[in-house]
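Q: There are structures below to look over.
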Structure 1
Amino acid sequence: MRDLENLAKFIRFLILVSSAQAGSGHPTSSLSATDLMTVLFFGGFLKFDVENPKNPNNDRIIFSKGHATPLFYSLWKVAGVVSEEELMTYRKFGSRLEGHPSIDFSYVDVPTGSLGQGLSMGVGMAINSKYIDRSFYKTFVLLGDGEFSEGSNFEAMQIASHYKLNNLVGILDVNRLGQSGETMLGWDIKTYAKRISSFGWQTIEIDGHNLAEIAKAYSLAESSEEKPVMILAKTIKGKGISFFEDKEGWHGKALDKEQLEKALKEIGAVDKDLLGKIREPLSSVSSEKKQTKREVSLTNYPKDIEISTRQAYGNALNKIFLNFPEMVVLDAEVKNSTFSETFEKENPERFFEMFIAEQNMAGVAEGLASRGKIVFASTFAAFWTRAHDQIRIAALAESNIKFVGSHAGVSIGADGPTQMGLEDIALFRSLTKSVVFYPSDAISTEKLVLEAAKYKGLVYFRTTRGKTPVIYGLSDKFEIGGSKILKKSQKDKIVVATAGITIFEALKAYEALKNENIYITIVDLYSIKPIDSKALIESTVDSKPILVVEDHYPEGGIGDAVREVVSEKGIKVYSLAVTKKPHSASSSEQLSYQELDSKGIVKRVKEILS
C-alpha cells in the first residue's frame, strides 16, 4: 500500500497545482475521491491499454461528477499519457484538458459535468459488453453524492438491475458537502445503502480514505455474479488540507498563491517522477470483422395505399439491419405504438426495452454509441422534451444516435395536448450538427431511415400517428438536405412549403385553388435540417412569397428554418402553425381548429395574394 499512498499524495499535489495554475476548478471535490481513484487506477483493478484508449477490451471509466477533472487529468498524468506541461494548460483556450471532461481528450468516452447522467451512460456501456460484444470489460462510474438527487440515477439503477449488469460498478463519493451546503443525506451511508439495495444492487460500505478497504471493495465488486455493484465511500471533501477539509464555501474554488504554498506544505515532499502502472486488459484487441455491404431492399409500397410513417419506420429497421450490424434499438415501453416492436420480433438480441424512463434511455443510447453502436431510440415526440439535457450532451459527444419521435403534432387527435409533440422540431434543430427528418409517406420514411443509419451523428426522425397515402415511388431519391417539388407550374403565385402530415392538406388545397385558377408550388421539406435552401430560393423566382404550413408551434419550427435561409434574399415568409391551445378532438377537427387543413391553407393563400 505504500506505493499507492505515495501516488495518492502526488496526485493531490497535482490537483492543487493544476487548478491553482488555471485559477479555477474543483480541487476539494477532486481530493475527496483521490484515494478511491488511485486504488482503482493503480491498484490492479482498472484494466486499460494506455497506449490505445479505444481498445474495445479496455475497462471504461466515467467521471459522472465531471467537475472533478483536476483529479481525472492528474490520474492520466501519473499514468504517463499527460505531460506536466500539458497538465498546466488545464482550462486554457486550446487545451484538450477542459473544465469538464470532453471527447477532445481521447481518454474520455462521454462528456460529463451535467450531473446525474453518468450512470445511465455506464448502463449503455455495460449492456454493450454483456449482451452485444460479449466482451470482458467492466464499466466504473464515479458519482458525487450531490448529483444523486437526480432522478435519472434511479432510472439507471432500475434498468441495470433488470438486465443484471454485474459488469457495472458505481463508486459513490459521499463527501457530505454540495456546492452551497450539505447534501440531502449528508454522511448517512446506511440510508444510501438501503435505497440503492432496494433497486437490486449489491452495496459495499467503506471508508473512502482507507486504501485497504477500498481495494477489498473493488475485489468484491469483481466477483459479483448477478448484480450491479455500488461502492458507498464515506469521504471528506478537501481531504488532506486542514484549512478547507469538510468546510463549506470552498466548492469550485482554486487556491491563490499564498493558499497554495500553505496547502503544499501540508502535503509535504512528493516524488514528481512517480508513475503508476495500469493493468493491461484481459485480452487483446479483437480484429474487426469486414462487413460485405449489399443493396438494401426497401419495401415497394403501392401508391395510394395508406400506411402510417411510424409503421414504415418499424419495417425499415429490419430492412437495413443486414447492412448495419452494429445497430441497436431502444424503446420506452411504447414499442407497439412506435412500431419498434417490428424490429424486436425479428432481432430480439439487438432490442432493449428501456421502459418509461426517457432520460435514462437517452443516456443509455449515448453509452452504447460511445462503444461504436448505431442507436435508434424511440418514444412519443412529446416525451423527448424531458430528456433535452441528455440529448444536448449526446450532441456534444457527437453520438451516433437516431432519436425517433412518433405521435407528433395536433394530428394525433383525441389524446389531447399533453401527448402532442409540438416543440420537438425546435428542440432537435437547436443541437449542433443535428439532422432533422420529417417524412410524409411510407416510401420516404424507409429511404430516410436508411439515410439516418448512414449518417454518423445525431438524427431526429419525426413520425406521424395516422395513416397517410403513399405518394412516392422506389425510384424517388431522398437525401440529407434535400426536398421534393410536388406541384409546380409557370402560373404559380405562391410557394407552400410543408412536411409530414400537412403535405396532404396542401395537396387538397392545391386542387381547390386550381379550380379557382389559383396555382401554387408545393415543396416537401422532408429534410428540415439541413434545409434545401437552393430549392426554396429557386422556387421563389419573381419574388413569390412562401407560406409554411406545419403541425408544430411556430417558434423554432419549419417556418423559422425557412426564414433563416431566405430572409437575406428579401423573400416574404408567412406561417400557418399551431397557435391555439389544442384540445381533445379527432385529427381532422384538430387540423381544422388550428387552420392547418386544406380550407385553412386556401384561406391563407387568398389573404396573402390579396
Structure 2
Amino acid sequence: MEQTLKSLMTKIDERKNLQAAEEENGDLGITLSTGKTNVIPEEVLRKVQIHTLNTVKDILANTFGPMGSNTKLIDGIEKEGVRTFYSKDGLKVLKNVRSTGPLEHSIIKELVDVTSAVEKEVGDGTTSTVILSALIFDQLADIQKEYNVPPFTLIRMFESVVDTIKKIIESNKKDVTLDDIYHIAMISTNGNEEVATNIRNIYDQFGMDVELSVGVSNDTDHKIVTYDGLTITEGYSSSSMINNASNNEATIKNAHIYHFRDPIDDDLMAGYMRSIINHNIFEPLQNRERYIPTVITAPKISTDISSVLKDIDELLYQFTPDMYDKKPPLLIIDNVIASDEVIMDDIANLCGCKSIQKYIDPKVLKADQENGNAPTMENVYEWAGHAEMVVAYSGSTKFINPANMKTTNADGEEVYSPQYTALLNMLETELADQRKNNAHDGVIGLLLKRISAMKANLVNYLIGGATIADRDATKDLVEDAIKNCKSASMYGYGYAANFEGLRASKTYYEELMDQENVSTDDLVRKAVARSIYTAYIQIAQILYGTVESDPEKINEAIANSLEVGSPINISSGVLDTDNHTGVLCSIKLDQNILDTFSKIITVMATCNQALLQVPELNVYN
C-alpha cells in the first residue's frame, strides 16, 4: 500500500496546482449580471459553494495547529467604539468572517451554525471541520459526474462510509488517566504548561467527574473556586442579563427557579411566563419593592412571545455596569438541548421545582388546577424551586447548592440528602443494566452524562492576565481544553491532530481496494472512501506545512506516522510511539468532525438551486 499512498499524494499535488492556476487566472466560471430573477441555478451554486468553502478554508488554515497565528478581530464602527481582539480559535474567527455576496454569506452562516455543535462538546475542531469540508466537497462533485449517480444516492453512500470510519475510530479508544488529561490540556492550549498542570491537579483532587468551567479573575493571577451543584451546557438567552461585567456572567443569589418542561410556544405557557415575570420583577419595580430573584428554564421560547423578551431586554439594558448592583435579578435559559433537558429535570427535582407543562385538553387542565397538580395564572409564581445561587455564562449554567441536594444528619453534619442518593443510585443501576444489555451508545452516553452531572464537584477556573486581551486569549484555549478533557473522561481518548480520522480512513480505503469490483456501487464507495482519505492526507499536509516547507519531507512525515501508527508532535518533531509526546484528545473529536462535515456536505450536495431574498441581490450569472 506504500505505492498507493505515494500515488494519492501525487494526485493531491496535481489538484492543488490546477486549483491555484484557476484562482490566479480568475477562472471561476462566474460572471456578474444585473440579475432578472432571484434564482441561482445548480451549476453556479456549485461553483460558489466550492469557492466559498476554499476561501474560508484558507482563512482558518492561518490559525491551524500549535504553530498557527492569531487573527486580529476588529469590532465597532465609530472610532471611539472600535475594539481589537486577538484569537486563533477557529469558531471565533469563522463567526467574524463577512462577505458582501448574499450566497457566500449564507454559506458562512451555515458553517457557523453546524460547527458550533463540535465546539460545544469537545471544544475545538471548527478549523479541521471546515478544511475537510472544502477538501471533500469538490471531490464529491467530480465523483457524481464521473459515475453519473443521483446526489441522494451519493450522499447515502458517503454517510455509510463515514459511519464505518467512525466505528474504526471508536475501536482505537483508550480509558483516560491523569497523565492523559495533562497531555490533552497541553495540546488544546498549545503547550501552556501552567494551565495543563492546573487542570491535571483539579482532576486529581476532585476526580474524573469534576464539572470544570472557566471565568475571569479580577487580577493577574489564575484562581480556582469550588462549589457543590450541577451544570447544563446552555447559558443566558440574552447578554442583557449579565450582572457581572468582569466575567460576563449572570449571577442570581437565593434563586427562585421555574422549570418549564415543555416549550413556551402557546398562550398557556406564555401566560405563565408573563405572570411570573410580572409578579417577581415588573410589579416590584413599579411599587419600589424588593425583587424576587428569578430563573426560568425552557427547552425553547417561541418568537411569538418575543414582545415579552423585548420588554425584558429594554429594561435590563438600561442598567449600565456601574448600576449592576441595582439590576433586576432575572435570568432566562432557553434552547435547552435534548440531553440537557433530562439533566434539567434532575436539577429541578433537587431544587424542589414543580414542573410547568402544556395541556391539550382544557378539561384536564382545569381538573389538575383544582387538585393542585397544575398552576393557575394567579399562583404560578409559587411553583418555584430554590438554589443558593445560579450562575450563567454564554454557554453554561451552574446551579449551586440546590435546596434538596443536602441535609443535616443527627450529628449536625451536612450530608447528601436521601433524595439525591436515591436518584444517583437509580441512575447507576440503570447504567449497569444498559451496559449488560449492550444498549446503544446514545443511551449509555446520556446516562453517563447524567451521572457525571450528579456526582461532579463544580470548579470554576478563573483566568488572570495583565490585560483583557491576555485573559481572553488564554480563556479561549482553556475552555477548549476543559471541554476536550471532559469528553475524554466520559468517552475515552485517542490521538489528536486529526490522526484518528487519517488512519481510520486509510484502513477502510485499503480494505475496499483489496475487494473486487462487482458493481457501480462498489466503484462509487471506493471513490468516496478515497475522497475522505485524500482529504485527511491534505489536512495533515497543511498542519505539517506550518513547520516544514519542503513537500517531500512533509509527505515523508505523514507516511512515517501512518507506518508507526501515531502522529508527530510538530512542536518537537518526535513521533509519538508511546504517548511520550502526548498528542492526545478526546476520541469523540474526530468522530464529531466526521459527523459535522458530513452534515455540511449532505446539505450542500443535495441542493440543486438557490433562491435569494430578492432579485436585486442576484449578482451571479
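Taken together, the values in this text are just the output of simple stated rules run on the coordinates, not laboratory data. Worth saying up front: this structure is predicted, and the values here are computed from it rather than measured. Cβ atoms are built from the backbone, for glycine too; each structure is taken alone.
Q: Using relative contact order in percent (Cα under 8 Å, 6 or more apart), single out the structure from 1, 2 with the greatest value.
A: 2
Q: One of 1, 2 was used to compute distance in nm of label points 7 Å out along Cα→Cβ at positions 170 and 522, and the result was 5.2. Which label is that?
A: Numbers: 1: 5.2; 2: 2.7.
The structure behind it is 1.
Q: If you don't mind, there's one more thing I want to ask. Just checking, which of 1, 2 has the largest value of mean count of other Cβ atoms within 10 Å over residues 98-105?
A: 1
Q: One of 1, 2 was used to compute helix-only ellipticity at 222 nm (-39500 (n - 2.57) for each DSSP H run of 4 or more, over all residues; to 500), and the answer was -17000. Which one was it?
A: It must be structure 2, since only it matches.
Q: Of the structures labelled 1, 2, one was used to calculate percent of Cα pairs over 25 Å apart, for residues 378-481 alone, giving 20. Name it.
A: 1
Q: Okay, moving on. Could you tell me which structure in 1, 2 was used to calculate distance in nm of label points 7 Å out along Cα→Cβ at positions 330 and 362 as 1.1?
A: Values: 1: 1.1; 2: 2.9.
This value belongs to structure 1.
Q: Oh, and also: Who wins on distance in nm of label points 7 Å out along Cα→Cβ at positions 42 and 58 among 1, 2, i.e. which is largest? Don't skip to the answer; put the middle values down first.
A: Values: 1: 1.9; 2: 2.8.
Of structures 1, 2, the maximum of distance in nm of label points 7 Å out along Cα→Cβ at positions 42 and 58 occurs in 2.
Q: Cα Rg over 2.2 N^0.38 Å was computed and gave 1.05; which structure, 1, 2, did it come from?
A: Comparing all candidates, it corresponds to 2.
Q: Match the computed value 26, 18, 14 of semi-axes √(5λ) of the Cα gyration tensor in Å, for residues 10-177 alone to one of the structures 1, 2, and report its label.
A: Among 1, 2, the structure yielding 26, 18, 14 for semi-axes √(5λ) of the Cα gyration tensor in Å, for residues 10-177 alone is 1.
Q: With Kirkwood radius over Cα pairs in Å, for residues 282-537 alone derived from the coordinates and found to be 23.6, which of 1, 2 does the value describe?
A: 2
Q: Something else now. When mean count of other Cβ atoms within 10 Å over residues 442-449 is compared over structures 1, 2, which one is greatest? Kindly include the intermediate steps, with their values, before the conclusion.
A: Values: 1: 27.1; 2: 15.5.
The structure with the largest value is 1.
Q: Okay, next question. Among the shown structures 1, 2, from which was the value 0.9 of distance in nm of label points 7 Å out along Cα→Cβ at positions 466 and 586 calculated?
A: 1
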